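These are the structures in question, set out in turn.
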Structure I
Amino acid sequence: MHTLSFPDKIPLGIFPTPVQKLENISRELNANIYIKRDDMTGVALGGNKVRKLEYLLCEAQKLGAEIVFTTGGAQSNHAMLTAACAGKIGMTPILILKKKGVTEKKGNRLLESLMSTDVRFMDTNSYDDIYNEMDKVGASLGKPYYKIPCGGSNALGTVGYVDCVREIRDQGYQFDRIICAEGSGGTMAGLALGAKLFMPACRVTGMMVDTDPFDEITPRLMKEAAEILNADVEISGGDFDLIDMCGPGYAIASREGNEAVALMAEKEGIFLDPVYTGKAFAGLIQMAKEGKLRKDENILFLHSGGAGGLFAIEM
C-alpha cells in the first residue's frame, strides 16, 4: 500500500457516511447498484462539500484567516455549506455569487438567510472578476481572509474525495465502478485518484452537468492532489470516463434528470436534486439501458447532496 501524507483537517462532518444497496432500483435496472450517502455528511442539509471544507478551512485557520470567501451560482450548494461550516468554527463567511439562477429567498438562499450570511451578487460570467472582488472586499475590511474557489475544487479540496475512497475501502467494500456528478471537477478527480490508490480495479465515471473542459480539469486536479499526498502514481486522461449529461444547460433541469429524481424518490425514498445528482443518476440509468453495466459489476453511485435545489429549481 502507498505511504501517503494526508494534510491536516478539521472534523466537521459525521463520517463514515452509509453505503446502502438500492434493492428496488437494482431490480428495475437489472444491475447491482449501491449508493454512498454523502447527502448525510451532517452539516446543514449535508453534501459532498463538507469533505473538501474539512481540509480547506483547516488551511484557512492555519493561515490566520478570519474571513472566508467563496463563490458559485445563486443556488450554489458549495457556497451554502461553506457558510455553514465556517460559521460552525467561528469564521465569517462572505459569499460573492454569480447573479445567475434563482436569487430569491428560497432553496439555498433561504438557508443562507437563516444563517445571517453576508451574500453579494455580481452580474458577471467571469470567476476572475469575482476573485478580484474578493480581494477588494477583503482589503476594505482589513482582516485576514482566505479564498475558496468555486465548488472547493482545487487540489486540497480534491483530497477530500481521495479520503472518501479510502473510507469506502475501510467500510469493507470494493466496487467495479463509481459514478458521480462532474460539476466543478474536485469530487470526480478525488474519486478517480482514490480509486487508483485504494481500489485499483474500480473505474470512475463522471456525469458532466456543466460544459467546462473536464477532460483537462480532472487529470490536472488528480496530479496536483497526488503531489499533496506524495502519491507515486501515473495520471492520464485514460484513468476515468466522462459522459455529457448537461442537457439544456448548467443548473437547468433536464427531462431525464427529473425522471431519475422521481424514480429514486418513488423506489427508494431518497431525494436527488435536479442540477447535479438527478442528471448524474439519469446517466447511470442510460448506461444500464444501453447494456454498459455488466450484471456481475458492483456499482456505487455517489449521492453528493444538493437537496436545497429541489426547493428552488423549476422541474
Structure II
Amino acid sequence: MPYLQEKVDNLTKPKGSLGRLEELAIQIGAIQQTLTPALHKPYHVIFGGDHGIVAEGVSYSPAEVTPQMVFNFMEGGAGINFLARQHGFSMKVVDSGINYDFNGLENLIDLKVRMGTRNYLHESAMTREEYELCIERGSAVVDECFQEGSNIISFGEMGIGNTSSSSMWMTCLTGIDLSQCVGAGSGFDSEGVKRKYSILKQALDNYKGNGSVEDILCYFGGYEMVMAVGAMLRAAELKMVILIDGFIMTNCLLAASKLHPEVLEYSIFGHQGDETGHKLVLDYLQAKPLLFFGLRLGEGTGAVCAYPLVDSAVRMINEMSTFKHAKVTKYFE
C-alpha cells in the first residue's frame, strides 16, 4: 500500500487531485498486489429466484415477472444487456430457484434449488441444506468466470419480492429499525409501503430462530441472494475486484461481510440508489458509492454503469507519467 500511494503521488498532478480515482487505483493495486493493476474480462452474473412471501402482497409486481425477465435477459433486451454490451461485460444468467420450468432454455445456467422459497411469514424460507447448496453453487459460478480469465466481477438479481427479503436481512444484521429498511420496491405508493411494512413486521415478530447470521439468511433469504453471497465470498478468495450494485446486492454484501469481513476490501460500490434503506446500509458499511444517478432497476445495472470509473482509475496509475519521467518539476512534497 505505501508503494502504491507513493506511485500515485508521483504522477504528474497535484497530490490527491484525481480524488476517488486515486483511491480506486490504490484499492485495486492492493487487491492484485501490484503497482500495475489490470482489469481482464469483466463478468456480470445475474442470479434469479422467487420468494414465497410474495403470496402476502409485498410486491407491486406479480411473481410471473421473474421468469418473464429471464427470457428478456436471454434475448438481450433488458437494461443490464445494453450496459453489458456497452462496457464489454460477458454475462451469465443463473436460475437459482425460479418458480418456472424453463425446459432447457439455451445458455440459462440451471442451478435451481427449488421452485421458489417458502413463505417466511409462517416458516423459514429455506432449509440449512438448501442454504449450503446455494453458497456452494454461487461459488462455483465464480470459479467458472475466473477460469475464463476474469479478475473483475459484478452481480445482479432478478426475483420479485427480494427487496422485502433484503429489508429483513438489513434490519436483522444491522439493528436498524425495520421501518427504515422498507421501501417502494418495484413501485408501491405510500399506502403500499405501509402494507408491506405491516406484513414484514409480522414476519419479524414471528421469527423464533437463534439469531445467528446463517439462521437469518436461511429464514428470510432468497436462493438468488444466498448464491450471490457465496459468489461474493469466492470472488474475494480469488482476489477478484467485486462491483456492488444496489439495495439487494448491498445487503448480500452485508451478509457476506458478517460471515467474512475481509470481503469488503475487495468491493467497490457502484452507486447509491433510490430504494429506502440503501443509503443507510451503505453508511453502516462505511461505503463510498461512485454514482448518485437515482437508479433502482436492480439487475446489476448500477455496478456495470460504474465500471468506466474503475477502468479510468487503472488507466491513471498505468498510463500517466511520473514527474521524473516527464521531466516536470515536482511542485509539492
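Numbers below:
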quantity	calculated
If semi-axes √(5λ) of the Cα gyration tensor in Å, for residues 95-246 alone is computed and equals 27, 17, 16, the structure in I, II	II
Structure (I, II) behind the derived value 0.25 of FRET efficiency 1/(1 + (r/R0)^6) of positions 63 and 287 (r between Cβ atoms, R0 = 35 Å, to 0.05)	I
Source structure (of I, II) for log10 I(q)/I(0) by the Debye sum over Cα atoms at q = 0.07, 0.12 Å⁻¹, computed value -0.29, -0.78	II
Comparison of I, II - label where mean count of other Cβ atoms within 10 Å over residues 55-62 is highest	I
Of the structures I, II, the one that -14500 was derived from, the read-out being helix-only ellipticity at 222 nm (-39500 (n - 2.57) for each DSSP H run of 4 or more, over all residues; to 500)	II
At a computed 13, 37, 29, 15, 7, 0 (P(r) over Cα pairs in 10 Å bins from 0, in percent, for residues 15-134 alone), which of I, II	I
Of the structures I, II, the one that 19.8 was derived from, the read-out being mean count of other Cβ atoms within 10 Å over residues 119-126	II
Which of I, II leads on FRET efficiency 1/(1 + (r/R0)^6) of positions 143 and 255 (r between Cβ atoms, R0 = 35 Å, to 0.05), largest value	II
Ranking I, II by FRET efficiency 1/(1 + (r/R0)^6) of positions 175 and 239 (r between Cβ atoms, R0 = 30 Å, to 0.05), the structure that comes out highest	I
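Read-outs throughout are calculated quantities, based only on the coordinates presented, and are distinct from any laboratory measurement. Everything quoted here is computed from the prediction, not taken from an experiment. Cβ atoms are built from the backbone, for glycine too; each structure is taken alone.
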